[in-house]
1. Given that distance in nm of label points 7 Å out along Cα→Cβ at positions 69 and 213, derived from a single structure, equals 2.2, which label among I, II identifies that structure?
2. With distance in nm of label points 7 Å out along Cα→Cβ at positions 85 and 181 coming out at 1.1, pick the structure among I, II it was computed from.
3. Among I, II, considering only mean count of other Cβ atoms within 10 Å over residues 61-68, which has the greatest calculated value?
4. Kindly point out which one of I, II the value 3.0 was derived from, the read-out being distance in nm of label points 7 Å out along Cα→Cβ at positions 29 and 53.
5. Computing helix-only ellipticity at 222 nm (-39500 (n - 2.57) for each DSSP H run of 4 or more, over all residues; to 500) gives -11000 for which of I, II?
6. With semi-axes √(5λ) of the Cα gyration tensor in Å coming out at 27, 24, 17, pick the structure among I, II it was computed from.
7. Work out which structure the value 2.2 belongs to, where distance in nm of label points 7 Å out along Cα→Cβ at positions 77 and 109 was derived from one of I, II.
8. So distance in nm of label points 7 Å out along Cα→Cβ at positions 157 and 189, computed for just one structure, reads 3.1; which one of I, II is that?
Structure I
Amino acid sequence: MRRSLCLFALLLSFLILAEFVNAQEVKKDSFVLAAELYSFTYKEPQMRDKGVFLGILGSYTYRDGLMLSASVRGAVGEVDYSSPISGEVANIDDSVFEIRGLAGADMTFDGGAVLTPYLGLGFRRLYDNSGGKATTTGAMGYDRESTYNYIPIGAEYSTMLNGNMGIKAAFEYDYFLYGVQRTYLSQVSSYYLDVENRQESGWGLRWSAVLTAKFHDSEVEFGPFLRYWEIDDSDWKVCTVDSAFICKEPENKTTEFGVTAGARF
């Protein structure tokens, strides 16, 4: 935690300095409403979830040399579970909720290109509704809730290609603060306890590139994106009523790759 606080303070100092150096006269407020369609893959050493998600994202951004942004997104999808040990289950309902706040500074270059380094805070929640479903081997499923708390550290680059069209690209490293994995094992049997495991280490990456086009008083955007998480083993917790067994959340990887389309007002 001390290392993350030092990193946060260092980058915040850089952004404040950049704000004073590159402050602009024009103030701009903008809202974005966009849809997402993406493939989703979650892997542990002995299992995999794979499916397709459809989501919606809304954001507000204030710019006046300094950049402040807040966004929220939600998505729903169906995943297929497969494991060499437990068997398979199809069409499991999953949902994602994420909220983020960013602060950065616009650095303008000749020709109108803008580079915006930023950092912030993020929260992500994934819920898997496997409770009540049986695998092909007869194993019973259970609901799982995964939450991540993290610091986004990245930069966005934007430039105009001509008078009406432009491109925006962003790359981000997500510094993982901690996560909580809630596993509702009591849905399988009263012998099991609902377990809350804490995850202390991991990291994430994000990349996006969108083509923008002016349309009357708004701007439309379209392009691909990639989100990736790699999280280490959690701590161990007792998971049965007689304390005979302990459980952990195994190391895991999540990949989300898709396209987004929306409008900026």
Structure II
Amino acid sequence: MEKNIQTWNQQAAEGGYHYRLDPVEKAVDDHLNDLLQKIFPYEEFKGKKVLDVGCGTGDFSLILILHASEVVGIDPAEASIILAKTKMPLGNIKFIVSSAYEMPFPDDSFDIVVCRNMLHHLDEPEKAIKECSRLAKTIVIIESNGINPYRQIMKRVSKVYKERGEGAILVSQLKKMLNNNGFRVQRQKYGTFIPPAAPRWSLGFLTWIEKIVEKTPLIKFFGGTYIAIAQKRHCLQFVQSHTGLYLYNML
């Protein structure tokens, strides 16, 4: 993990994370926002206090503050936080250098915790989930899908992947970690099929193909990304209606 922090610090000091500067990788990363919107629209952040864990240089935090009442971004890479602070708009947002394993906030400090593409960088992802469970009743996780063939190949052969600590977590393992810490997945979505290493000229065609594949039964589960919206089990209640059993949010 320390090596990963050094890599992110170096890239931030050079002006930004390299993947945000590459058109194909940026398109893949931006598409995650579209997928999240399909199961957790930004309107659901309205009036909420949000913690963005592993915020990096703050790009997603800046999107969140357009909707949430308050956003705090934390990241262990000091250079990333310094760069994030240069982007701070007027509004209730701040960035703090902190490990995901031990965050400097009291219990139940937030309404929503967001973990966007950060758990697979950690040596102990469940330890981070446990810490998140202390801080909020709702957790939004956007993670690399462990059964995606491209990710499995790249993490074994790509020098860049190894430098950035890229990996992937099996969905079954992620759900187990959430369950172990009192969370239950309520909504989920799979997506992203464009390989970040694809040539730029193919982006338009691959984007068109991706829209079809993401809707295809069975194949969609092999997408590069898994998105889960999970809540504390004690915050959920089952109610019976004449049409069957329903689950609704008590918050």
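1. Here the read-out was taken from I.
2. I
3. II
4. I
5. Numbers: I: -2500; II: -11000.
Structure of origin is II.
6. II
7. II
8. Details: I: 5.7; II: 3.1.
Only structure II yields this read-out.
Each value in this text was obtained by applying a stated rule to the coordinates, not by laboratory testing. Everything quoted here is computed from the prediction, not taken from an experiment. Cβ atoms are built from the backbone, for glycine too; each structure is taken alone.
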